[in-house]
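Asks: Structures given as structure tokens follow.
Just so it is clear, none of the values below were taken in a lab; they were calculated from the coordinates. Because the structure is predicted, anything quoted here is derived from the model rather than measured. Cβ atoms are built from the backbone, for glycine too; each structure is taken alone.
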Structure I
Amino acid sequence: MLKKLGDYVLLMFQVFRKPDNALIFRKRMLHEFYNLGYTSIGIVAILSVFVGAVATILVAYNTDNPLLPEKLIGFSARQMIILEFSPTMISLILAGKLGSQIASELGTMRVTQQIDALKVMGVNPANYLIFPKILSCLLFIPVLIIFSIVIGILGGWLACVFTGVITPSNYVVGLRAWFEPFSITFAMIKTVVFSFLITSISSFIGYNVEGGSVEVGKASTQAVVVGSIAIIVFDLILTQMLLT
């Protein structure tokens, strides 16, 4: 594990260098924005609306007490979505989608000797291939999480409309009650950390694949597993550091 960690750090030193060609770097950034970010909007929207609806119904079911105001349901659903569901659950989903995609792409390039060809041409393959992926995810995934929060809250409102657990007006009152801007800051800090973990870990695993197509498949699975574990561990660490 220590050797792997050392190799990971050394690879990141190679990644975070000034690109040799700014024009090519911008083109690759735009490509990764679409390939990794834009293509994830659909799955994020679908998951968020249902997660928001489920969170609202669960809170309403567990606070079915006439002594508790109905606006508490909207407040609790909002906090669950902002603090945990959107940044963590969506990041886990993206770890599966993007992690396997990045690891398989780089692993295929490794086993077909395309990375070695870049080295022969005098190109820094780590910087050329990995840096645009990391930077595009660091910029785009927070936008996806904000989008997820909005859609999740909308999903909770739709649950109120169609199930009648509480009135939509009381839900909106709860959404606006006791709001602390630091909740959004906390969610964005977690999102940036998770974005870096997803892309850097999957890139490291794919970049160092040895063997053939079977190893590429194993690397994709390993990237998802390791990335998901890292997200859960750092979720606990960041929550302990920032909220206590």
Structure II
Amino acid sequence: MLLQSIFTQRIIFVLMAQIWPIIYSSYFSYKLLKRAKNRSTYTLSCFFILYALTDVLANFSILFLFTPLAYFFYILAMYFFFFDHCFFIIFSWVLVKLEEKTPYWKFRLIIILYGITSTYVFWIGYFFNGIQYDSITNWVPRFSWFFLVFSWALLAAFLLIPQIYFSLKLSKIFEGVILKRRINMFIISSFFQLAVVFAFFLYHFLFENQIYRTIYMVSALIISTTSAFLIYKSFGKELD
């Protein structure tokens, strides 16, 4: 079977699942920053910028395959992958507080706290062998069950639950048919993207399940692209 080839899988993953997101994420962040420079656009553009950075680092891990640098770039990419999706929550919080003059120190503090939380990738991934990526694994990243469970717990506590809370708040705050549609578009797209994140960790845990890995590679690419477009279209395109 073609997809059972490690080399073929890695090439497909690079060309489709990593390079394409770099292109559209860079485009959306450019359009955001070109249109306006305020807290909301900075926050949303950070999501797209870090999303692109994650894939750039992942590409470097491929370029330095068969060397220790491959692991270094990959685990660094994992850090930014988790940290990047925290900007969903931060952006949702900004929308909820849009009419208030929230101090910038609170805004920066939330980012710092999420940045610190995201360092679990290094502690659990490296020191507890949560992420294996070397000749023993045939240079295919593999997550341990402990890393999977710990990651899902953090995702639920720091991303999923807060996003549910802010989504409910946003639904009550904003009124009007047109604006309501934009709110719903953002909420749906954010949960689609979070679903991809949860599935991503499972993808590297079920490293021998070729059926799931193949389905994930195709569906994640489609869902992530659609989600990014809807997020930009919902608020990033016109929010001031």
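Asks: Output the label of whichever structure in I, II has the greatest value of mean count of other Cβ atoms within 10 Å over residues 42-49. Mind showing how you got there, number by number?
Replies: Numbers: I: 17.6; II: 22.5.
When mean count of other Cβ atoms within 10 Å over residues 42-49 is calculated for I, II, structure II comes out on top.
Asks: To which of I, II does the computed value 2.8 (distance in nm of label points 7 Å out along Cα→Cβ at positions 90 and 170) belong?
Replies: Values: I: 2.8; II: 1.6.
Structure of origin is I.
Asks: Still on this model: If you rank structures I, II by relative contact order in percent (Cα under 8 Å, 6 or more apart), which sits at the top with the largest value?
Replies: Top value of relative contact order in percent (Cα under 8 Å, 6 or more apart) goes to structure I.
Asks: Taking distance in nm of label points 7 Å out along Cα→Cβ at positions 74 and 98 as the criterion, which structure among I, II has the greatest value?
Replies: On the way: I: 3.2; II: 4.2.
Structure II comes out on top.
Asks: Here is a follow-up. For mean projected area of the Cα convex hull in nm², for residues 162-201 alone, which structure out of I, II has the highest calculated value?
Replies: Values: I: 4.6; II: 2.6.
By mean projected area of the Cα convex hull in nm², for residues 162-201 alone, the leading structure of I, II is I.
Asks: Turning to a different aspect of this structure: With FRET efficiency 1/(1 + (r/R0)^6) of positions 106 and 138 (r between Cβ atoms, R0 = 41 Å, to 0.05) coming out at 0.35, pick the structure among I, II it was computed from.
Replies: Numbers: I: 1.00; II: 0.35.
Going through each structure in turn, the value belongs to II.
Asks: If Cα extents along the principal axes in Å comes out at 72, 37, 32 when worked out from the coordinates, which of I, II was used? It would help to have the intermediate numbers written out before the result.
Replies: Details: I: 72, 37, 32; II: 55, 33, 29.
Clearly, the read-out refers to I.
Asks: Taking -26000 as the value of helix-only ellipticity at 222 nm (-39500 (n - 2.57) for each DSSP H run of 4 or more, over all residues; to 500) derived from one of the structures shown (I, II), identify that structure.
Replies: Numbers: I: -26000; II: -23500.
Of the options listed, only I reproduces it.
Asks: I've got another one for you. Consider the structures I, II: one of them gives 2.5 for distance in nm of label points 7 Å out along Cα→Cβ at positions 50 and 226 as calculated from the coordinates. Say which. List each step's numbers first, then the result.
Replies: On the way: I: 3.0; II: 2.5.
Going label by label, the one that fits is II.
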